[in-house]
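The following blocks contain the structures, represented as structure tokens.
Every read-out reported here was derived from the displayed coordinates using simple, explicitly stated rules and does not represent laboratory data. Predicted, not measured: the structure shown is a model, and the values here were computed from it. Cβ atoms are built from the backbone, for glycine too; each structure is taken alone.
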Structure 1
Amino acid sequence: MNRDDFLAIALVLTFATLVTAHVAIVAGLFGVRPRKRAALAFFVAPLAPYWGFRAGMRFRAVLWVTTAIAYAVLRVVATLG
């Protein structure tokens, strides 16, 4: 496996994890009032970990932020390399 294969696999995995964490946070926010936060967090992505953390979904929020950072770093590495 070469560097490009590793980057491609890592990009797909981090993006899939980020989307999964985002959907999990939004789904959890639907169970917390006010529910309009869930709809807004779905479209304004950075609001999801913020409101998720405040609603007690700490693992999901930390996972979201961690994978977003990892995805951004991998995108930069893939673009530059």
Structure 2
Amino acid sequence: MEGFLNGGKFADGSIIADEVLETHQLKGGSSKEGPRRGVGVMVKDSQLYASTGGWGFGAFDGDSQVQSLSTQERNDCYQ
């Protein structure tokens, strides 16, 4: 949270994750959590990811632990 509160300045080691879940509508207008559809991740490491502003990008489909982004897609994330 420090990076968000500090004007977008994130320290090395920062991780931002975005989890996408399926939702199921219930009677009465409420909903419940369904299966995970995917996870997007950004990792700050200024040395390892110097060519992309210090950020590494990844995406995982469903509950998979296998990276689903190609090199080009990771570069597109930076752009």
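Suppose distance in nm of label points 7 Å out along Cα→Cβ at positions 51 and 67 works out to 1.9; of 1, 2, which structure was it derived from? Numbers along the way, then the final one.
On the way: 1: 1.9; 2: 1.2.
The read-out comes from structure 1.
If distance in nm of label points 7 Å out along Cα→Cβ at positions 11 and 27 comes out at 2.7 when worked out from the coordinates, which of 1, 2 was used? Write out the running numbers ahead of the final one.
Numbers: 1: 2.7; 2: 5.1.
The read-out was computed on structure 1.
From which structure (1, 2) was helix-only ellipticity at 222 nm (-39500 (n - 2.57) for each DSSP H run of 4 or more, over all residues; to 500) calculated, if the value obtained is -27000? Working shown, then result.
On the way: 1: -27000; 2: -3500.
Working through the options, I get structure 1.
If mean count of other Cβ atoms within 10 Å over residues 19-26 computes to 18.8, which of 1, 2 did it come from? Mind showing how you got there, number by number?
Numbers: 1: 18.8; 2: 10.5.
That value comes from structure 1.
Out of 1, 2, which has the highest value for relative contact order in percent (Cα under 8 Å, 6 or more apart)?
Working: 1: 36; 2: 22.
Comparing 1, 2, the top value of relative contact order in percent (Cα under 8 Å, 6 or more apart) belongs to 1.
Where does the value 1.23 come from, among 1, 2, when Cα Rg over 2.2 N^0.38 Å is the thing being computed? It would help to have the intermediate numbers written out before the result.
On the way: 1: 1.23; 2: 1.37.
Among 1, 2, the structure yielding 1.23 for Cα Rg over 2.2 N^0.38 Å is 1.
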